[in-house]
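These notes open a run of structures that come right after.
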Structure 1
Amino acid sequence: MPDLEAVRHEALRSAIDLLDDAAEPIQDGWAVRVRGGDGAVVVSVDFEEARQERATAAM
């Protein structure tokens, strides 16, 4: 990915997709995490943030 903003956008999009596909109605504590080449987490998007983004996009 070209930069951290692109990584964050993709992580958020993936989290929203997972919300739609989740078998469990409650995903408390769930998150999409992206790790860099050294294994360190560079982006983390929790599902509450994904829910809020999905609701905002639907308006």
Structure 2
Amino acid sequence: MVLSWADKVRRELRIRGLKQKDLAKVLNVKPPIVSDLLNYGKGNEKHISTINEYLNIKQ
């Protein structure tokens, strides 16, 4: 089974005991920005890159 990028992020957050609001703090954005990114794919490449680096996600 191939996980989507958003599913990989959610999995890593769950494993690490983190919430979307924790990720928002890392990105220095408000939580709805993270929600839009994970639920609708709305966001910029800088945020995606930062999340990948922070959670060690390979695309």
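Here are the numbers:
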read-out: Comparison of 1, 2 by distance in nm of label points 7 Å out along Cα→Cβ at positions 20 and 44 - largest value held by; value: 1
read-out: Value 23, 51, 23, 3, calculated as P(r) over Cα pairs in 10 Å bins from 0, in percent, assigned to which of 1, 2; value: 1
read-out: Which of 1, 2 leads on distance in nm of label points 7 Å out along Cα→Cβ at positions 4 and 36, largest value; value: 2
read-out: For -16500 (helix-only ellipticity at 222 nm (-39500 (n - 2.57) for each DSSP H run of 4 or more, over all residues; to 500), calculated) the corresponding structure among 1, 2; value: 1
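The numbers here are math on the coordinates, done by the rules we state, and not lab data. Computed from a predicted model, the values in this text were never measured in an experiment. Cβ atoms are built from the backbone, for glycine too; each structure is taken alone.
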